[in-house]
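Before anything else, here is the set of structures, which you'll find just below.
Read the figures in this text as sums done on the coordinates, not as results from a lab. What you are looking at is a predicted structure, and each value in this text was computed from that prediction instead of being measured.
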Structure P
Amino acid sequence: MKTVLVVDDDREIRESLKEFIEAFGYDVLVCESGEHAVLLIYKADALITDFNMQGMNGIELAKRAESQKPDMPVLLMTGNPEQVPSMIPYEVVEKPFIHVPISSWLRRKITE
């Protein structure tokens, strides 16, 4: 079974995404910070992370994940899309969001 690592400093978002993604049959690991998530990257097949977090931001975390697992799909979430650099190699979904963009991303990026 594939595992998705969800990182967000908002507990409600973490838990909502965990329940939603588990309903698709994936295992889900959750973290509240990039610093904690770095320790779990090796267990994950995909990363969904908030962009704007205290300490390590989502792009920094994505780069760390990429250095450990170059083929790991990454999805950034943000409530402030204007703060996300336009030339990043990651897909971005704007918060607040409905779960449709995330379910579509999961189907495209994670195959059994």
Structure Q
Amino acid sequence: MNNKYENIAVSYLRRHGRCILARNMRLENIEIDILALRRYSPHEEQIELIEVKARSDTNLAYNPLSKLQIDRYRKFANLLYVRAGKYLDIQIKLLMIDKKNGLLTEVAI
């Protein structure tokens, strides 16, 4: 992914209350674009695994993630559980950026 679009995504996520924990993080040959933390309250938080896609057409009817990619993200989430040694609320998200107008669409997978 072009750093330009990842930078746009990071700015968006920070503006919307996320703390960026890592970018281009790898576990066992699986890489995610952004690992973010979303706090709802002092005792309620969610880890977000975010894939960034920049497209000329961000039609939500079209999912740019393949089943293999989604399965890899799920495996990544399981690896995080094991490493943390505790329950983590983890959400896989797709952040699509429209190359034409810069609009962002956030979709939970």
Given that Cα extents along the principal axes in Å, for residues 18-81 alone, derived from a single structure, equals 30, 27, 19, which label among P, Q identifies that structure?
-> P
Here P(r) over Cα pairs in 5 Å bins from 0, in percent was calculated and came to 2, 11, 23, 25, 20, 12, 5, 1, 0; which of the structures P, Q was it taken from?
-> Q
